[in-house]
Structure formats: C-alpha cells, structure tokens
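Every number here is computed from the coordinates shown, using simple stated rules; none is lab data. Please read these numbers as outputs of a predicted model, since none were measured by experiment. Cβ atoms are built from the backbone, for glycine too; each structure is taken alone.
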Structure 1
Amino acid sequence: MSKAVVDHNLVGVVWPENFPGKEEKPDLYGTATLHSNGRIEARSLQTFQLVYTAGPYGIDDTGSIQVVFRFANDAGKLQTGNPAGLNYVSAHTSTGAKISLLYQDMGHQRPWFKSLTARLHGGYLSEGDTITIVFGDTEQGSPGMRIQSFCDSGFEFVVLADVCAVGHYIPLPDQPAIDIVPGPPVIWRAVLPTLRRPGEKFQLGIKAEDRWGNPTDLAQGRFKLDATLPVDGLPEELEYVPGQKAVSIDALSVKEPGLLRIRLMEDEECVAEAGPLLIQESPYAEYWGDMHGQSAESLGTGSARQYFDFARNKAFLDLTGHQANDFQITIPFWNQLNDLTAEYYEEGRFVTFPGFEWSGNTCVGGDRNVYFRDEGRQLHRSSHALLSDRSDIDTDAPNAKELFRALEKEDCVVYAHVGGRYADIGYAHDPRLETAMEIHSAWGTFEWMLTDGFPLGHRSGVVCNSDGHKGRPGASYPGTSKFGAYGGLTCFIAEELTRNSIFKCLRRRHHYGTTGCRMHLEVKAQFAGRSLLYERDPNVFPDSQGQEVTDVMMGDIVKTEDEAIDLLIEVAAHAPIERIEVRNGDQTITTLRPYTATDLGSRIRVIWSGAEYRGRGRETTWTGKARFVGCAIKNINKVNAWNPEHKLEQIGEDTVEWDTLTTGNFGGFDAFLVEGEDGCIELDSNHGSLSIPLKEIGLEDIELDAGGLNRGIKVFRQPEIHQHTKVKQSIPVQLKAQGDNPLWVCVTTDDGFQAWSSPIFVYR
C-alpha cells in the first residue's frame, strides 16, 4: 500500500482564491489519506481506498464530505449502481452510520467540477471516526477505476467537509494525490523543422509515446540515423536509454539545398521518420508553435513551469505561449507567468510570449487570446469571477469592445478562438490588434471562425493551437473526454526566431496552421499587371502606401488591375497528399489531387465530420455500420481515431462498425476490398443512410448532408498505394470585379491531418 501528498509548490493554486472556507482553520475539519497499489499507469485499472478521519468538530447527521476532481480529468465516470461494473465506488463508516453516494460531472466549483458526495444518514461522527471510500471496489466485483489518460505528477483527490450539515464545504489542509506515469512505448516520434536556409542550425527531436500519447521513460533502442542529405553534426547511430522522455540532437545543419528526411532505423526497419525539412535560400525560415494552453494554476494539468518545459523539450517547439483564463489569474500568478516567459525566452532557440485568455461570455464578445511582446503589462480581465482580491478591478474590460479599447496602445496581438465559449467577431473586432482566427484546436475544427469574417471585411490570418488542458503543449492528444481532436500547431514564416520577428510575422499574417502535423506550405499570388502590396491594411490605415510587386505571399494584402492571377502552391508533407482545396472566400474553386481517376484502386474511404452547433455542447456522436455487399474486406485503416477505446473495427469479412465523435473535425476509415462485379456499400448511421454501388464511387465525393453544423458523411475512392508527398502547381484564378478575394488553400493528407494557409487578400 502507498500514499502520496501533492507538492503544492509544484502545481500552484489548488483552488480558486475565493474558495468557500479559505479563511477557516481546516485542520478542525478532519484529515484524509489515500492508499493505492504500486505504479499508477495512465489509463490503467486501479483501486484506491480513501480514508477520511473526522476532526474535533466531528460530522453531524446529514453532514457530508466531497471528493472533487479537475475538469481536465478524463478518468472513468464514477458510478454507484453496478458493483460489477467499471468505476464502481462504495463507502462505509467506522460507526456503522449509513452513507449515500452521489456523483456529478458538474457538482462543484471550477476547476473542480467533478464531485463525489458521501452523505451521512441516521448517525453522526465524532473525532477519530472514519469514512472509507473505495474507488474501483474490486471486492464488490468491479474491475477497478479507470485512470485518466495523461500523466500527472500530482493528481489530487481533493477532499472537502461539510461537518455542520449546512452545505458549506471546507477543503482539508493536506490533499492526497497520486503520481500518474506513462505506459510502455507503442510508437516512436522524430521531429524536424520544415524550412531552413543552407548552413542554418536546426534540431532533431526523438521520443517514444505510450498508447495515449504520453512521452514515456520506458523506451530504449539503438538506431541508425538514415538521412536523405548530408547533415553536419548528425551521428550515424543513437542509443536511446530508459529513464528519459525525449532527446534532441542540436546544432545540425545542411550545406546544400534539398529536401531532408531522417529515418530512425532499428534492425533494418524504419520505426519513425522526421521531415520533410526543405533546405533552400530564402528570406524566411519556418518556426513551429503552440501558443494556446494552460496549466493547473487555472483549468489545466501540471505546473506552468512543466508546461514550458514540455513545449520546448518534449514537443520540440520553437515558440509557445501560456493562456490562463483571466478570471482565475491572481496577481502573484500573473507575476509568476511573466517570470517564466522571461526565463524561457532564448533568441534563436525558444521564443515565449506573456499573455492571457480574455474569457468573456459569447454575448459580450467571447474568448480572445492576448499576447504581449514584453513582460510586465497590465491584465485586463473579463471579470474577477473567481478572485477575491479586487484591488485591480478597475482595470477590467467587461466586453470585447472594452478590451480592444484597453489594449489600444499596447504592443500586443490578439487571436479570436473557440473553446467552451466562442468568439463573436461580429460583436467586436479590431484589425489593428486582432490579426488571426484560431480555426483548429483540441476542441475541434472551426473554419467558420475565419469565413464569418470575409463578408464583414475582416482580413485575418489562420492559426491553430491546442488550447490544451493536459500539460502537453505541442503534442496534445484529446484523451477520452469532450475534446475531440488532436491539438493544432501554427507555422510562423519569419526572418529569425525572435519576438520582434514573430510579431512582424503575425501583423502581416505570414503564417499557417495545421491539425498537429508539420508540413511545408507555400502559397504565392503572381501578377501580370500593376499590383500594389500594402504592409498595413489600407482599410484601417488610409495613408498606407502600396509597393509595386509582381508576387506576394500568404497573408499579404494587394490591390491589382489584373482580372485573373496565378496562384502558386507548393506542399511538402510528412505523408501522401490526399487533396488540396483552393478557395476564394468560403467557396472551393478547384480541388487538386496528385493522382487521377486511372490511379484509383479498391480502397474506399468513408468520412464523417461536423458538429452539433457552435456552443459548448458541439460534440456529435457517430454510431453506425457499413456493409460491403458482394465484397470482402482485406483490412481497414482508421482515420483520426484518437480515442482507442471508441469502437471503430472490422466485423466479419464485410462490415465495419463505429461509435465515435467529432467536434467540427473528421474521422473515418479506409476499407481495402476484394470487389465483386455488383458490389455496393450499405451504410446506416444515427445521422442518415447511404446505399451506393461501388462502381459509382470514384474520385469525387459522394456526400450525405446530416444537418447540424457542417455535419455529414463522405464516401470516395483512393489509390490503394500512393506516395505523392510533394505538390508544386500554378492555378489560374479569376478575380471578382469588386471587393476582396481571400485566396487560401486547405491541404488534407492521407493520414487525416490538415493544413490551412492564411488568405492572400487580393482586391481590384
């Protein structure tokens, strides 16, 4: 048996500053200890015995204790009705007094939303009497309690006591905790940047992850490093020893232009491939960041220091930002964050930005991310909802319009984003500050955040981040909770890795976003007639002077006399490219594929996507089956099946069944078939049905509109094997006679990742 107590210096604030009973003397209210067995592996089955011992006040009849857990916790849902089921909880007292148990997902105060209440009936407790709660009671027949999917060095069972039966819960002084550790390795990862100049230094990152995406210290191996180009500083072999969660090989460089990929070879087998890294002469390099997430000091997991360490040393990012909800940021924590961003900032290696998430309700503008160039700036919170210190309440900005006014003279940039709340960019938008829309995160995919702005005249760039709550910025798996997608990344096209250069990049929208992969994406517009590039938006700065150009890059604003332009698209991806959608505003004007109808084989892709609506309950569940009549399935490949506990499997020789969810993103499968002459697919789902002869399935999508928010099913055919990881093509684009032409692309790869360029805003 073992027990652990969390180090509060590690995880910071344990509960909000105005937590009920904060000023009481909680030692009078009892103590709690937690007993567990051995190593607590992420997502394993465990049994815990929590023993509460009454203090001098005892507990009166109908009094109770609560055990509360963080919002981010995705452990199995506790239940009290089925002793033989998962996550069964039992309780008893040392006196024989009866205990009733009630579990609620939203039973307590943020961030401790999940609560188990143990209430006395027909008796009371005196000092020294106990309540014992067994989580995952195997003696009653339960297989155990399913632990959360991500690691946490201080996972707390926070215990509160209502000893006087008045509904006033007091937190105990020492809260028991466990250390959740990674499982065995199931996959190796190797990471490179995507664009460097000849001779420029870069890093190769290597790690192993467990089944749930946690970097694991249980991995070992001896690898040969096989590179497609000569790399100065790259060893021929690497010995990876247990006890480390990641390694990096720094100060690498390539002298000559080319495309670099590095393979990790073990016993002649490739276990991971890093790249592509394009080496070419360029005014820019590409730097990767996840700028949006939080730690346990607000709604997330782990400490803020652990957050920055993970971003730099385990996700191999070039830059990051920490974005705590403003109504939870105390003045001391704001100072701590500023100290951390200053400490971790290293020009040329790792760029950090101090900032916060302005967390107003949607009706007053909705979520915004604020990034300052420098430390020491004033917070302008949406409210002091969870803060008792109101000494700076006069600096609050209660709506997004007030926020933009408060930031008017600040050296900062703002993103609009979708989390629980979503930003209403029609209510408020300041183009001088709000340079980008976050269209993908662990919450899902939200292209509408960008396209809603086009008819409003907004000229915003694309960013993607994790909005992670699990302490893994830059490698944020969704786990098993309401987060439905892998966290995104943003690629910043900048001259150098400094705060000044990244801010310049942001203000000119020279960046693109992905759903978590790293690919090189270049989009340029080329002009034949007189065309003027504006460094600042002339709609906002009428005195801006245009510079005559013949081509521009993503994010640029350009006025042209041309009726049509050429759009040059270059992609070098980590995986084969499934399609590239070329868009003007919210319309797809052409779709590029690196293969033709003659390349198609007996591989049918079935994709479901979308959300219920824009708000908090956007998750769409997908249950169904697809039967391939007159065919046999050789095997299936899963697409974006981020939760391995969700059903997506082949049943028998002709059927695939699923029970999954989407949150604006997409998931599905490929079925590799032995086709009959008159084969067909018969698909039945909770959102509609399709029956299609296989001979009618080709290159183009066959779609089922399933209502909701861009909700639907697509079926199309692909080559059985294709290896087209590079595309370079010029597309003629006819321009509208008046107004903006926001020209942008969406790239989808064979393994289900996507990338979006910031639009080029061309007008006549």
Structure 2
Amino acid sequence: MVRKVLILLTVILGFGTLLEAQDSVIYIPEVVISSNIKLYGNNDSLTLMSDKFNANYLNNHNVNNFKDFSSQSPSLYIPDYGSRITSSIYLRGLGSRIDNSSVSVSLDGVMLLNKNCFDFSYFDLAGVQVLKGAQSLLFGMNTSSGLISLTTLSPFDFNGIKASLGAGNKENYNLSFSLYEKKNDKLAYMFGFNAMNFGGFFSNEYAQAKNDKVDWIKEGNLRFIAEYRPNVNLKIKNSSFVSLIHQGGYAYAKVDTVTFKSGNINYDSPSSYDRLNIINNTLVSYKKRNAYRFLSLSSLQLNFDKMNLDNDFTPLPYFTLEQKEKDYACSQEFILKNNKEDSDWDWTSGVFAFYKYLDMKAPVVFKSMGIDKLILDNINKGMHSSGVFPDDFKMSFLQDEMPVSDDFKYPRSGGALYGEIAYSLNKIRFSFGLRADIERVSLDYDSRTSVDYIISGFWTESKHLNTVIKGKDSETYTEILPKFSVLFDTKHGNIFLALSKGYMTGGFNTQMFADIVQNQMKQDMLSALGLTPEGIPAMQDIYSDYKQEDIIYYKPQFIWNYEAGGHFSFLDKRLLLNMSVYYMDIHSQQLTIFLSPMTTGRMMTNAAKSYSLGGEFSSIIRLDNLNIHLAYAYTKAKFLEYNDNKQDYKGNFLTYYPLNTLSVTVDYNLVLNKKYIDNINLAFNYMGIGKIYFNLENTLTEPYYSLLNADITLRKSSYAVSFWLRNILNTEYNTFYFLSMGNNFVSKGKPLGFGITFKYNM
C-alpha cells in the first residue's frame, strides 16, 4: 500500500516540473464562479482538489439537481435511493444512508443543517463547487470527506427574465420563471419559481394498485433575493427559499442473490414522501481595503416532512411506518479574513454557533402477518419448547393490528472557534489551521404499545399488557481539528501536501425503538407466564450481544486525511491537469446495519477501524469551440478491524461506494450566425461506475456499468431549445440493496429518458 502511494506521488512530482498551475474549472466560457466565501487565496492555489461547474455548464447539460453531476467530479457518487429524504452522498469511499453525512451541502456559504433537505431541484444557479477531502477546519462537522457548495445567481450579475418550459417521456413536465431587476447601483432583487411533474418509470404490481407508478414526483420551489450595496465596501444580501415536494418512491423489488436478477415491485401499502422546506439566509460583507474583510452569515432553516412506508415491501400485511418530522434550526457565523494586498501572510478566522430541534413521531403499525410471524410465532414456540405448555395451548391477540408509537425530541446545539494562517516564503507557502468544536446532543424518547391477548385452553379471559420504553439521554462532544498544508510553486506548476482531521458527529438511533418495544413486550408476556427467555432458543433476545446504550447511541467518526496533489496547465492553458493521491485513516466508522434479518428497523453502529486509499485525475482540453473533460478516480476502502460478534469483516470492502468513477464530457459549440439560428451546442457525457459492494460480506456486487447522456441546444438571440437524452444505452443497473424481513431487495436505476426544453433569457 505504501509503495503504491509513493509511486503515485512520484508521478505527481514529475508532472509538477513540466506544467503550469491552474485550478480545475469545468465550464463553457462565461463568468467563472468564485470559490466558497470561506476559502482564501486564489483558486489555483488551493491545497485541495476541487471541481467547479458554472452556469453555462449546468444549462448546457440540463443539470436539475446534484444527482445530475454525480461521477462527473472524480470519486463523487450520488445514487437515487428511492426518495428525496435519502440524500446519500459518497465521496472517496465514504457516505451515509441515514442520519449524518460525511459530505455536506452549503447554499450561498451557509451550511444546510438537515440532511433530508439536500436533494431539491436547481434553477438559476451561478455554479456548483465540489471540495474534496476533510473540510472540517472551515466548515465543521459532517464534512469529513468533502463539501458541495451551491451559489445562486446575484441580481447584480444578471438583469432581465429567465424562463423555461420543458416536457419529456413518462409525463415529465417542468416550468421555471425568474425576474431579475437592478433598481439602481445600490439595490437589486430577484423573484423566481420552478415546478416539475414526473409520472414515474416503475409500476407496483400489487393487485390493488395494478400499474400504479411508485416513483412519481411533484415539486415546486420559490426563491426571493434582495441585495443592497450602498458602497463598494458593504454588501447585504437576504435570500429566501421555499421548497415543496410531494412524491411516491421506493422502487424496491426482490432480488435473487445468486443471479442478482430482480423481480417486480410488489407491495400492498402505498408509500410516499412529502416535504416543506423553508430557508432564510442573510449575508453581510464589509471590506476594508488593504486590511480585512468581515462576513456575517445568519440562517433560519425550517423543515416539515412526512414519510409513509410499506416497511416490508411485500404484498403481505406485515408492518408500515409513518414518520413525521418538524425540524427547526438556526445558525450564526462571523468570519474575519485577510484583505491586505501584496502580503506574505494570509489568514481566516471565525466563530460559529447553531441550534437544531427535531420533533419526530414515527409510529410503526404491525399488521396481521407481522403480528403472527414476528411476535406470536416466537412466543408460542417459546411456550411449547419450555415443556410447560402443551402444543394445543396457543397465544393470540384480540386486535388485527398493533400500533407502536414512537415519539422523539432530538435537540442539538454547538459552536466552534477556528482559524487558519498561511505564510509564503519565496515559492513555498505554509498554512496551519485549528478548529475547536463543541456539540451537545440529546434524545427524549417515548415508545409504547398495548395489546389484549389470550391463551386458548389456558385462560378464559383475555389479558391486557402495556409496554413502555421511555427515557432521556444526552452526550457532549468536544473536538480539536487541525489542518496543515504546504504548497510548492515551480516554474510550470504547483504541488501540495496536506494533512487534516475531520469527523462526523455522533447521535442516537431512532429507528430501532419499535423493535425494542415489541421485543420487551414478548419478554413481559413470558414473565407473566412464569417463563424466562434463558434456555429457550426460540426466545433468545436478538439484542443479547449488545448493550442497550450501544443500540440507542452511536459514537462520532474520526478521519485523518493525508493527501498529495497538484494543479497544472500548459499549451497556453489549453490543457489543464489536476491530480492527487490520498489516504484516509478512519476510526469508529459509522455503519448502517440490521441487527437481524427479521428486525423492522435499521441502526447506526461503529466499526473499529477502516481506511480509504485512492487517486483522482482530471483534465480539460480546450480547442477553440471544443471542450473535452476527462475525470477518473479509483478508491479502495476496506475494514482494518470490524467484528459484529457474528463475523469478522477485516479486509472486506466498505459498502455502497463505487471503486471506479469515470466521466468523459464533450462540449462543442458550432457557430452558424444564420437567420434562424446563431449556434448549436452539442454536449455529451459518458459515465462509468462500479464495482459496488452491497453487503458487508462482499458477496453481492453491482458490476461496472456505463451511462451515456446527450444534450443538444439550438440558440437564436435570447431564445434556445434543448433536446436531452438520459441513459441512451438503456443500461439496466441497481443503485441500492438491502435486507428486510429475510427478503433481499434492490432499487433499480432509471432507464432511458428524453425530452425537450424551451428557454428564454433576456
């Protein structure tokens, strides 16, 4: 392993003696977006890997959300897991299916504090920037492998109207309209909205829902921005964003684990996701020339969502889940940066505070089959195997359904102090930074159920049982997060070395309480009969290998990121090259697991130790009206230590990330200047993804697969028409695998899609 790192580092150092420095910017010529406002230094001198997608690139490739540029940035993988609530982002082998994220999203410099809200439709973005590696120094928790930074278009940069109307197969319709007005040199504002409807690709074959699509979606977004610039030094910007989503989802079908061929989607209870998200951000920026720059970032973020789920995804009546969340969050950040010109010193400092309160209700309803198979069968087997009750004595419930209520209050609060300083000595720049982070998280839980039951042949009257799991717990985390880097300028390029620490915060599992309650209920019923689970194999507690605090609570995840790379260009910046190698040392890695094939919920746990080793390469070739972008990354992430008391996974690959991501993008602008057409833009993108390991045992995989997309845009003056195609090869692939109720399921990838969009900009 060390030898591979040294070989790759030697390659980078060799290129560094030949090439000229340049940051990676993926674009069709337009005003290039600036870096995230917290970063200091020029874009070509960042000691990290980053990719930028500017407005023209997003428009020419019809990028509508962050899944659309998945894999176009090396090692970035954003699969579609069923609905907008699951915004799993994998970068350099790390990601998370539930709770926290190792990659966060910021909107105009403000961190989005709820992972449920990452996935929404884009319109009128000035650009997107992807930062790689641990970004915890400047951006805090849950950026241990990277950050996606979104920048909206300023009404000072565009004045007029933007509008579009589109249609595609499968009832795919979209509409957007934005008005930008610059009242004078000091005041400008914008108002815009977009809406979309998608009928869905996949049908539910259940008899009562024959041919009903499961992946339909309706969405609308509003945005209002007011920006005030009384002088060249002061800027005040307020942005309001409202997003409303109503969708189906969860195109999960049973799969044969031998052939890995999936069947039809077939479940009896309708599933859906609804979300109302409201964000208000205020930016105040003041510059004192040749001295400093002061920034204030204030944010209020509200989220109200509801998920209905057929939790067993079969046509049998096992159990359902309805999860309602009310999430209130606010944050405040003050940043002081160097603004002195021609200085050997550069620095950034800041203070950050946030508060987040989650009120969640997640009742699980056990239906007739779930009661029989998950509860009564185990109890009756336990009774009969005890030798006390004959086989003709059987317990039964008087109710056909058993609801388990789960109520949670989940507040988080925290703050941080951070600073980074850099010094340039001739052609070498050294930088060092430190962040002190503190966070407190609490969980107030109340889970309960009640049931009337009887034992035929033993009791003549039924018994009533109340089962309650109630309590409160809290944890406080304090972390010191250092970062060190050095950058070498050579005649034709620069090379950097970087060391940084990142972490994902810990928390509490909320999805296991229905299992805990029904398990406790079974124990209480046995106790009422004078029996104990000990010595009764059918009644062994599935939690016996775990302490209760290990089930409810999971610890933070820590990462040390070691990286070497460089940014290069030559041929008068017609060829740009960027590359890096990295090694990530991961401690207490957070994993999503099922305790048993028959449990109803998932839980987050911590593996002992793992690592991620990989390399990234990207190049951009510019030939007059032709731009070619090639991006490739290889990632190998494995367990160094992990034993779940059932199996040792040492040496196995981590799950759900692709070992390879390959993207080849070609943009060609054909200038005609004819009466009815000015130019034609041809945009093609090939993406290769895989291999992906779907289970900890590494027995189930999704092999490398290819996706081909195309966008053809014809422009005349302020008008344009764009024809787009997705998955032209109609490749069949799976994005997700999981085990539930002893059944194996996969989520299918989207097949061929096509459409047309009319655009107007003036």
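Descriptive notes on the structure:
- Value 9, calculated as relative contact order in percent (Cα under 8 Å, 6 or more apart), assigned to which of 1, 2: 1
- Origin of the derived value 7.1 (distance in nm of label points 7 Å out along Cα→Cβ at positions 60 and 452; candidates 1, 2): 2
- A value of 25.0 for Kirkwood radius over Cα pairs in Å, for residues 308-659 alone, calculated from one of 1, 2, originates in structure 2.
- Computed 3.9 for distance in nm of label points 7 Å out along Cα→Cβ at positions 84 and 524 - originating structure among 1, 2: 2
- Each of the structures 1, 2 was assessed by mean count of other Cβ atoms within 10 Å over residues 628-635; the largest value belongs to 2.
- When FRET efficiency 1/(1 + (r/R0)^6) of positions 604 and 724 (r between Cβ atoms, R0 = 30 Å, to 0.05) is calculated for each of structures 1, 2, structure 1 comes out greatest.
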